[in-house]
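Below: a set of structures, written as structure tokens.
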Structure I
Amino acid sequence: MWLERISGGGVDLVDLDDAKKHLRLLEDDFDTQVAAAVRSASAQLDVDTDGFGGLGFPIVSQAWSAKGSGFTDQVLRLPFPRVSAITEIRYTDPDGAAQVVPSSDYLLTRDGRGAVVVLLSGKSWPSVIDRPDAVDLRFVAGFADVASVPDDIVEAAKQLIGFYFEHRGAEPTAGVAEDAARCVDDLTRRYRRFAM
């Protein structure tokens with residue numbers, strides 16, 4: 001099973017004015033650098049296009065595809081918390097024709113902090129062609145919009161903005177200082193799939 005982001009991502013979690021207030025900047029001289037710090041901080045908290053990194057889930061609503069060779073637990077047990085909808089389950093039948101599973105055959109339900117797709121009583125998953133991408137489960141995950149993102153995640157973004165603004169010349173792959181990383185972890189721990 002593998003993931004692909006279809007749309008979404010790249011959303012700034014803090015607007016420029018709020019970031020400047022956090023950094024105590026009154027003038028517009030550093031707007032370009034502040035905007036770059038906002039982008040870096042937001043990207044640091046979000047997952048990448050393959051679903052890795054960040055807090056382990058899409059922050060603001062994104063459309064995703066989970067692909068696999070069949071209707072297995074790996075495909076049906078979605079990797080993110082805060083899955084809001086299954087938009088479509090596509091599959092390729094044994095004859096190679098593209099098909100869609102009727103939405104009346106399955107249900108999105110919770111499994112702890114995760115989400116899982118289950119068949120309704122009396123239904124069965126269809127047969128699929130022997131290919132690694134025979135099933136394409138499309139879903140939406142993340143908070144509805146930036147205004148719905150909890151304050152402590154926004155505060156974590158602001159802490160990262162401060163770090164990225166103060167370390168403008170630092171190599172992006174060098175990582176975040178330990179004290180900033182600890183602060184972000186403390187603020188966001190309860191949102192992670194496996195909270196400590």
Structure II
Amino acid sequence: MMITKYSHACVRLEHEGRVLVIDPGTWSEPAALTGAEAILVTHEHADHIDVLRLAGLGVPVYAPADADIPGVEVPGLDVTRVSSGDEFTAAGFRVRAVGGRHAFIYGGQPDCANLGYLVDDRLYHPGDALHIPDQPVETLLVPVHGPWMKLDEAIDFVRAINPARTFPIHDAMVNEKGLASINGWFGHATANGYRWLAPGETA
């Protein structure tokens with residue numbers, strides 16, 4: 001499986017000519033969607049879904065059943081609603097949805113649906129939550145910064161899952177100096193193949 005990281009939480013997965021994209025939001029590059037056959041959306045926030053861009057794409061979009069996605073009625077947008085525990089095939093990849101709710105920022109807000117996705121029983125994208133799945137994970141996409149989390153929570157998340165390799169996501173709110181500090185902490189505190197990918201870089 002080839003993994004290409006795009007800005008913020010957007011990740012493109014390719015295998016044997018198949019292309020699956022997770023969380024192509026308004027902060028990610030349009031190039032992430034070139035040739036995409038299906039889209040996974042973890043939750044309704046604009047930094048994780050760009051409705052108008054997806055409507056023009058014309059491919060299946062999978063999103064949480066309880067998500068309140070503005071503009072989802074746009075013609076040409078084919079959304080399949082999924083729930084935690086659902087298993088399905090998207091762009092030829094086997095997917096299992098896990099988790100359920102977005103992490104709280106302050107005062108119990110926001111409270112919206114958030115699903116993590118396990119792809120081919122190997123890769124895990126948790127969206128905006130730190131839900132630990134009930135199975136081993138080979139490749140973890142770890143959120144490293146957001147108003148809903150602390151760095152120590154993200155490090156503990158990696159250590160609890162104990163993947164073979166770890167790539168950071170949810171990093172667009174951090175400048176270069178802050179990112180260097182975050183990368184240093186993960187490299188020091190985990191032994192799980194942590195590697196930061198620049199937007200457009202592939203692993």
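Laid out as a table, the results:
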| item | result |
| --- | --- |
| Structure responsible for 1.00, with FRET efficiency 1/(1 + (r/R0)^6) of positions 48 and 104 (r between Cβ atoms, R0 = 41 Å, to 0.05) calculated and labels I, II on offer | II |
| Computed 2.7 for distance in nm of label points 7 Å out along Cα→Cβ at positions 40 and 64 - originating structure among I, II | I |
| Among I, II, structure where mean count of other Cβ atoms within 10 Å over residues 24-31 as derived comes to 10.4 | I |
| Value 2.2, calculated as distance in nm of label points 7 Å out along Cα→Cβ at positions 16 and 136, assigned to which of I, II | II |
| Structure responsible for -8500, with helix-only ellipticity at 222 nm (-39500 (n - 2.57) for each DSSP H run of 4 or more, over all residues; to 500) calculated and labels I, II on offer | I |
| Of the structures I, II, the one that 0.75 was derived from, the read-out being FRET efficiency 1/(1 + (r/R0)^6) of positions 56 and 112 (r between Cβ atoms, R0 = 30 Å, to 0.05) | II |
| Which entry (I, II) yields the derived value 0.93 for Rg/Rh (Cα atoms, Kirkwood Rh) | II |
| Label whose coordinates, when relative contact order in percent (Cα under 8 Å, 6 or more apart) is calculated, return 26 (choices I, II) | I |
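FYI, it's all coordinate maths here, none of it is from the lab. Note that this is a predicted model, so its numbers are computed, not measured. Cβ atoms are built from the backbone, for glycine too; each structure is taken alone.
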